[in-house]
Structure P
Amino acid sequence: MKFRPPVLAGGVLALGGLLAVAPIVAQETRQAVQKVADTVAWRPTAIPDRIILTLTATPATSQAVGWRTDNTVAAGKAFAQIVPAASYPKFTEKATQITAETTPLVTNLGPAHYHNATFEGLKPGTLYAYRVGDGANWSEWNQFRTASEKPEPFSFIYFGDAQNDVKSLWSRAVRTAYSDAPKARFMIHAGDLINVGDNDADWGEWHYAGGWVNGVVPSVATPGNHEYGSLDRNRPKRQITPHWRAQFALPQNGPAGVEESCYYLDYQNVRVISLNTEELVPEQAAWLDRVLAENKSKWTVLTFHRPIFSTAKGRDNKAIRETWMPLFDKHKVDLVLQGHDHTYGRSRNIRAGVNVRDDESGTVYVVSVSGPKMYELEKSDWIRRGAEDTQLYQIVHLDGDTLRYEARTVTGELYDAFELQKQRSKVNRFVDRAPKTPERLRSSKNTEAN
């Protein structure tokens, strides 16, 4: 009798404890492998998808959620249910239901309905569970915690541009960041979340990459120039993609014309402000001056896309710098988080455009990138730690008079760190905590990519 080695699934042979792949000969001519069409890969159904939490202006007592379905889920037929979370599995019997606002959106891949609901009258510092659906087709129950009314310690995550190869490569940034900071209270996205603002497949990849994390950690998003990119040549270039307001329910307390892209919110003694660098820049200045003047929070964090100080060659934003930076200096803004330049650069305390002493009043500026598209770093005097060809995410911890910042690579290594220690009259003492490892630069032998 001849020995016949056992064949496992997929044509794998078991040979003496070793596995070998056996060729499988097709009886018919093989067809070329076909990529699944975007219209199939990203089509909506009646089952909720692209579920995303976004912070309101009052995160201690309210929370917004958005999701997508096909157009069979009509206006008035989309709902969100919420209840204080409990370990007892029948806690859902006490859920409250609200009707969502529905926005029809015809994309390049076809029609869809986007739904937004805002839970109001919530208790501060409380864990809630929620789900969304049409009464028959429901999402899973997700959980989130409202902000505290008190200035308790917390952390948040900050991402520079995701933009390209979002599903395949940016996914590891958002997932590794979450594994490092699973208790983070929100995620800041500093623009260029995708490559073409009107391309529904790009948004499909972005939501796929974040997955269920988007449904449990709220997002604070600011638009970049690519959120203004269009597949329709007839659409004005300076018009934000219709996807933005359809899928994100962000605060509407900004200037007229840039609602939900220019806004502010207060989270446990931190005022977070999003500015829009793509339109109405001068008009935002007067609003910003007022919002900063009225700020009663101990810390102030700003985010926007095009940086005050560029890290890449030929990308200076002089007009934005001259319009907004005097207000940052006037009101002693603590930290500015930016994107756009696809490199990494971090300052120390800067006032009037120059680094000052570590115990003098100034603002720390950061430019970062989380996706795989990379530029060349132009090392300037303002940069105290830089990087090229490195995907990064940042975790910011706030605890009383201390702000602690960490920049990590997508493989988890600490790349940069500093502390701001609040002194009298809102003056911060800067403490550099960067590791002693060399900067990751193309000219260095220490970089992994050349």
Structure Q
Amino acid sequence: MGFAISIIYFVTYYLTPTTVFGPLAPYRVELILAVLVVVLSLPKLTGSIVLKTPQSWALIGLTLAVFLSVLIAVHWSGGALTALLAFLPCAFAYYLACLHCNTKKRLQILVFTLQLTCYFVIVNGYIELLHGAPASTAQQPGSMGSSYLLSMPNGLGGLIYRLRGLGQINDPNDFGQLLVCTIPLVFIFWKPQKTFRNVFIVLLPASALLFGTFLTHSRGALLALMAIVVVAARRRIGTVPALIVGVSVFAAAMAMHFTGGRDISAEAGADRTALWSEGLQILKSHPLFGVGSGGFVDNCDGCGHTAHNSLVVCAAEYGSFGLFFWCMFLFPTVRDALAIASPNKVSEGEHIASEEEAFPQWNVKHEVIDKAEVNRLGRLLVMSLTGFLVTGWFLSRAMVLTLFLLGGMVEVVYEMALRRGMVAPRLSLARTMRYSVGLAVALVLLMYVLLRTVNLIH
């Protein structure tokens, strides 16, 4: 029951309560779901991986950072509570994934759910496009309209219509991020030497998601797809050939007007780098707790825009306190994903005869998970995280459900391998915290050096 409600919870987050529940939405059905799944999750906490992972403590710190950022910067307890309630549903995804999506079969159902969510948006948006985009689509990105299309100038004197979702994915770039994260995960259904099955269960569905990504005309999504291709190809053909393949994919996509005529260049991103520089100035003037959740625009010296970079927005809005805990979630997630994806870090392990005995708190049936399968799942998650992080470099989306959901999926697979003796234990909390401090400092320095280099070039 907890797993089923968790799936409904994820769908509701992405598609909005109004879309999922229709006339019942005013009765706050999503809140009822949240209460139900909390009640059903409490018995599973004892002995679960939730209490063992550094990410759980990182999320507690992030929750505190979100609340304090508004309370201290704005001196408004009501606004701090509002920001907290907006963040909790996203953070909740990590715990739900760890507690309820704890087998390969359940991970497959979760991936299939993400697919269906994306297909729902793609189909509705494409139908609108075929019937002529309505005038109501002429809105600014981020506006809460009822259309699945957003019109905007293409840089060539005309208009392009970009596919988007509603609610939390109502910006084409946000929906593009979800798509590029989901595309690699579709290959969780791949079966060797099953050509006919793979074509219809994997390749065609992945192609539909790729078509949806094209309809978003997201430049960040295109760069993420290129990065995913490089990561996927590198293991088989080497780094240099993989880079050549990635650049070829990028060139082909640009030739097909993937971005809708909008350019990808240093000149085209000049305004964005100026916002990044403004974000670092905000961090310098508000170093500890930032300017408050959602406060970047109001503190951007009249720019009227957010920074379009998850790192910069996280540092500016939540300060070094929030950036540390964000890195504390990100670092072990990426580290564990790379570990289970590496053949050198995963051993053959031990055969578990009874999953009922080995996972008393999970209560799942027997699943055969060998080294090759752990590596395969790890590589898919690495590619999905790559898609998230590359798009996140051009999006102000540090605190979104997709990141925490992927983090939960990584830890579920890592726990499968750990219980079979295939991987080394997780890093201790103390070591994770030390590395996270280093990562936070390194990321800020990286952004500073990047901006200095861009300024010198211009």
Structure R
Amino acid sequence: MKLSPKFIDFLTSDGKVEFLEGTTKAGKTTVAFGTKFIYKIKKSTKTKHLIAGESIGTIESNIINDDHGLLDLYGDEIEYNPKGKGKVRLPHLKMGEHIIYLVGYDNISRFKKVLGGQFGVVGIDEINIAVMSFIEELFLPRFEYLFGTLNPDDPNKEIYSKFINRSRPIKKYEKEIPKEIMEELKKSDPQNRWLYWFFTYKDNPTVTEDDEKELLSSLLPDSVQYKRKIQGLRAKATGLIFNLPRKNIISIDEAKQMKFAKLVCGVDTAYSQESEDTFAFIYAGITDKFEYVVLDEQVYNNRDLKEPLTPSDIPEKLFAFIERNNEIWGNCRTIFIDQADAGTILECQKVKKTKGLLYKILPSYKKTTIINRLKLQNGWLAQGKYLIVSHCKEHIAEHNRYSWLEGKDEPEDRNDHTINASQYAWLPYKEKIAKGK
């Protein structure tokens, strides 16, 4: 079995409880059950162990009979008794003196027969959809070692706050975890030796370049399933604000064929070192056909920087960003900066004056309410008038994450920094774009 360095670190970790979350095709189930589960059992002094899944059929399909499943890897050592055998009347695997019970949490009466005993090793497949009473019973504790695999789900589910978010990544992999998920983890107090792992299809050496292309084209970027399965992000089944059709994401070559009547820049800032909030620069153009095109982006986060940015650091970075894009697209002279950030506006105006630069530096226009901005932007997306060049990865990602607050008609205060910067850039020209004249 081919293993990535991250999976090798997982196999050699000493956590008591471990959660493996991430994208589809990452190999989480194959490695966790096919390697670490068996290794832990062989090291255990206990004879009773447990595999739990949605149903016995799911366990057979995903863990026992699959390629690189338990029978494929350990057929000479493992005996499968789907209807029980001898004194053990429940479905189980027998490996020497070890009995591995198989339980589907779709069958409450059956798993009650198993619970109550002490287990050595417990593996839970798709723990995010497990019955909470079953999980709570297992965590009394009734095990030496437990892991759960899952694909991202609705972050408001009880399983996250009560169990998964109490785990933490090892320091080596902290920066590989999406910021949204790290923020969720920090909402719960950590438990000693509870480890969190985030795996993607890039951590699976068996996924070829063709496999990756097929995977990326299998789901639309505007869908919840794309967020969950491709990006590995937790997402509610409903509640996304924007619908970003694939056709609205264009190549840089397509953008170069357009004629731009106006080039603008929007800036959103955030100086906190504790949050995921970012500095976002957006360089955009309005075409002669009154399409709004996001041409480039630049994002910083003070939490990730050894030397945090201050307002005096922004002008150099911002003007360099604009000049770089001016060489490609034309002449952007107008910059709109979040009106709430007087310090950054003042620093940029000081540098402009000192160096004799020709930019207009203006505070953002915020008289249009947030709800009306969102309505306008969604309308332009539907009409094909709001376009994004494909290398603007963060702007695309925010469109696929930005959601309504649960039960409210207002957006969440997150996943919106490049979106805000872009809005600052187009708000003064909204009527021209809307009316096409």
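None of the figures in this text is laboratory data; all of them are computed from the coordinates on show. The structure presented is a predicted model; accordingly, all values stated were derived computationally and were not measured. Cβ atoms are built from the backbone, for glycine too; each structure is taken alone.
Values as computed for the structure displayed
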{"item": "Value 0.95, calculated as Rg/Rh (Cα atoms, Kirkwood Rh), assigned to which of P, Q, R", "result": "Q"}
{"item": "Computed 20 for relative contact order in percent (Cα under 8 Å, 6 or more apart) - originating structure among P, Q, R", "result": "Q"}
{"item": "Origin of the derived value 1.5 (distance in nm of label points 7 Å out along Cα→Cβ at positions 46 and 70; candidates P, Q, R)", "result": "R"}
{"item": "Which entry (P, Q, R) yields the derived value -22000 for helix-only ellipticity at 222 nm (-39500 (n - 2.57) for each DSSP H run of 4 or more, over all residues; to 500)", "result": "Q"}
{"item": "Entry that produces 153 once volume of the Cα convex hull per residue in Å³, for residues 54-213 alone is calculated, selected from P, Q, R", "result": "R"}
{"item": "Comparison of P, Q, R - label where distance in nm of label points 7 Å out along Cα→Cβ at positions 278 and 342 is highest", "result": "Q"}
